[in-house]
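Heads up, there are several structures right after this.
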Structure I
Amino acid sequence: MPYSRLASPSATIASLKRHGLYTRKSLGQHFLIDDNVIGRILALSALVPGEVVLEIGPGIGTLTDALLSAGANVVAVEYDDRLLPALGELQHEPSALAVVHADAVTVPVSDLMTPAGPPEALVANLPYGVAATVVLRLFEEMTTLRRAVVMVQAEVADRMAAVPGTKAYGAYSVKLGLLARVADRFSVPPSCFLPPPRVDSAVVSLVRVDRRLSPEVAGAAARAADAAFSQRRKTLRNSFAAGLGLSVSDALPILEQAEVDASARAETLDVDAYLRLGAVLRQRSNVEF
């Protein structure tokens with residue numbers, strides 16, 4: 001038995017033709033047609049029957065079908081209204097699938113709650129243009145979200161998994177690292193999609209890190225990261241000052257109080273260092289948030 005009845009070229013093409021559909025490049029639509037990849041996603045997801053799962057960009061329902069077959073209650077957020085009839089074809093218990101027609105970048109998380117409870121997992125083949133934004137936003141705003149298994153562009157996966165001192169490590173890596181860590185990853189070639197994308201893809205497994213941070217503390221650390229990486233090639237005394245709109249003389253005491261080397265560069269600091277910088281920033285009346 002396949003994991004998903006739609007995870008093949010013939011089944012995908014048939015569904016698209018049945019509904020008079022075509023892919024929209026502007027929405028980054030690439031339909032997954034490899035059932036083995038679906039199986040690996042399910043294995044990483046470690047779903048428990050009855051669990052509430054959030055899916056972003058379900059498309060014609062390829063991954064949705066597999067999630068429902070695994071016993072999940074799925075909240076699927078789809079932006080393209082042309083795809084809604086295809087999702088309505090899925091033959092499972094109606095109560096197990098809730099389709100929300102909305103933009104995942106802006107939909108209120110309160111709209112993603114279900115009678116069975118809030119989503120605890122995000123499992124999705126994400127639209128590549130908004131993948132990084134959506135993952136970070138959901139971990140920030142949906143406190144019930146404990147883990148995620150997402151298909152993203154390989155470059156985005158690199159940024160998610162990046163460690164200090166590497167080229168891919170940046171402000172995004174820090175901000176996501178405040179909330180989650182990458183637990184696993186595997187590559188997915190373009191041939192697994194219809195149509196094949198022009199970029200390599202990867203599935204990333206993320207697990208929430210329980211730092212017990214208030215939104216204010218996390219926000220201050222994120223502000224510190226944005227400032228530090230505002231001029232990546234410069235030392236922190238210059239990039240951090242410029243990013244905050246401060247003079248170097250005003251920025252130096254902040255770096256010193258946070259026990260950060262002013263002559264270092266932003267990519268050498270770990271998440272804990274940015275938390276210290278954020279804590280100091282919150283004490284400073286001359287820094288705007």
Structure II
Amino acid sequence: MSIRVHLGGRLCPPDIAAVPVFDRGFLFGDSVYETLGTSNGRLVFLDDHLHRLARSAERLYLKLPPRDEIERAVQETLAAAENPESRMRIVVTRGDGGVDLDPTASGQPRLVVIVQPLGGPPPELYEKGAEVEIVSVTRNSPRAIDPAVKSGNYLNNVLAMGEARRRRPSVHEAILCAASGSVAEGATSNLFAVVAGQLRTPALEVGILDGVTRGKILALASANGIACHEVSFMSPDDLRHADEAFLTSSVRSVLPVTRVDGLALGDGKPGAVTRRLMLLYRQLVEAQT
């Protein structure tokens with residue numbers, strides 16, 4: 001298994017992959033990115049991720065390289081890594097611009113593709129469920145750094161994860177709330193919970209990322225008779241006392257949550273709704289790959 005990087009229009013091993021110190025992604029987090037994984041060696045929902053990359057770039061007035069150039073770099077890097085299953089990060093920075101906040105001072109955008117072994121949570125975590133911690137770090141306001149934009153400016157999430165791990169080293173994910181007090185999302189995931197017998201997830205208006213896996217789960221739930229409510233407010237206590245909960249992300253897929261702030265959810269095991277959606281999502285991915 002290996003790590004490969006596509007940078008400056010060519011493949012290179014990770015030990016020599018480097019961007020200039022004046023790259024705006026390095027200096028200011030002025031970049032957009034996508035993370036996705038493979039199943040049976042094929043990238044899962046690549047088109048959805050590239051569409052979201054374009055939406056993020058548009059909101060930041062950041063020009064992307066041509067789509068065919070991105071796709072070529074993606075396929076070349078994936079093939080060069082030769083991993084059984086891989087995790088990929090596609091990054092586009094605004095390019096070089098000196099120590100100057102003005103985005104018009106930048107040059108050409110810089111494309112970076114990183115492929116590494118898939119990793120992800122260990123299998124036993126899907127059996128017993130993960131532990132999450134609700135932190136005091138709040139989600140960015142949509143009027144500041146819009147959470148709907150998947151940008152390289154990630155300090156908010158880094159601080160959230162740091163707080164969670166300081167409190168409870170065994171925790172898998174930090175859960176951030178919006179300024180309204182509503183539960184929003186994980187530092188690197190979207191969140192669903194069964195509260196009072198209803199499957200709920202924070203609505204996009206709360207200020208969250210429009211997750212690709214989140215969207216697939218909403219569609220699967222609707223198609224299979226599982227009512228899911230996108231709610232404008234979910235209190236921390238709603239989550240702490242939920243019947244069941246799970247996280248979604250491209251690398252995790254659907255990961256059960258069985259403890260919140262040290263409290264067990266339900267009977268402390270992955271719930272029936274979670275297990276059903278885990279199966280439905282697995283079937284969807286297998287059908288796509």
Structure III
Amino acid sequence: MIVDVHTHTPTHAGPVPPSEEQWNRLGRPDGAVRVTCSWQEYDDEFTKAGVDISFVFNIAGWKPGVDPKSFNDSTARFVAAAPKKRIGFMGVHPHDPTVLDEMERCVSELGFKGIKLGPNYQNFDPLGPEAERVFAEAERRRLPIVFHQGTSPVGEAPLRYAHPLVMDEVAIRHPELRIVMAHMGHPWQADTIAVIRKHPNVYADVSALWYRPWSYWNGMRLATEWSVLDKLLLGSDWPIIKPGETIAGLRRVNDAVAGTGLPPVPEQAIEDIIHRDALQILGVERP
């Protein structure tokens with residue numbers, strides 16, 4: 001079984017009109033990527049890559065007058081179109097005064113199984129009291145949280161809110177909360193490795209890494225030497241990255257050091273990451 005723990009809800013149910021196309025020109029060093037995508041494009045790529053189940057989510061914004069339900073209803077519609085293949089994760093904002101009500105709705109009405117948060121993008125302090133009530137509720141409900149971790153090209157997104165060492169503090173406060181640190185906290189993979197090694201319920205995903213091959217190999221070798229390869233989960237970060245690219249990139253991680261005599265990442269461990277049962281690890285019921 002292949003589980004992708006990091007995918008974003010497609011922007012369009014049908015084909016994307018040319019006038020509505022949007023491009024990300026900063027996220028990848030190998031070129032711009034169209035971030036507007038359709039349900040069919042998502043399904044085609046995930047079927048081609050052999051992905052059996054994917055976690056799907058939006059990142060919620062918040063300001064007065066914005067309906068927090070809007071970020072989750074689109075995900076719910078997309079998940080409902082293929083409920084055996086997709087699992088909804090809610091997007092909530094800790095500053096939203098109705099956040100606990102929205103969490104309840106997402107669980108009881110929409111059937112969501114987890115949460116996606118990006119403290120830097122959402123501009124909230126992950127160690128502040130607003131975040132604390134969300135984490136406590138997630139821990140009580142046994143909802144895993146996927147956190148954006150590491151750098152970002154977005155100028156107004158505070159890096160201090162997404163540094164991997166912050167997750168150490170969160171995990172100390174909430175030892176039963178299952179956490180996925182996205183992107184191995186790039187470029188601070190060493191700090192991410194220290195955190196996932198320390199906390200039994202904290203993991204990292206390998207999304208958005210393969211196209212920086214030297215950094216990728218270094219992070220994966222550190223994970224090898226610190227014996228945490230079993231704490232790594234498959235994630236793509238669709239639509240920035242296709243799942244097939246992620247899987248192929250994992251299998252090519254040692255290309256960066258081919259012929260150098262430097263130690264490789266064990267090939268079996270790479271296959272184990274691709275086929276790891278993230279549902280069991282994170283306590284998510286299979287659809």
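Here are the numbers for the structure shown:
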quantity	calculated
Top of I, II, III by distance in nm of label points 7 Å out along Cα→Cβ at positions 49 and 273, largest first	I
Structures I, II, III, by distance in nm of label points 7 Å out along Cα→Cβ at positions 185 and 257: label with the highest value	I
Among I, II, III, which structure scores highest (criterion: percent of Cα pairs over 30 Å apart)	I
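Where a number appears in this text, it was derived from the coordinates with a stated rule and is not lab data. Since we're looking at a predicted model, the values are computed, not measured. Cβ atoms are built from the backbone, for glycine too; each structure is taken alone.
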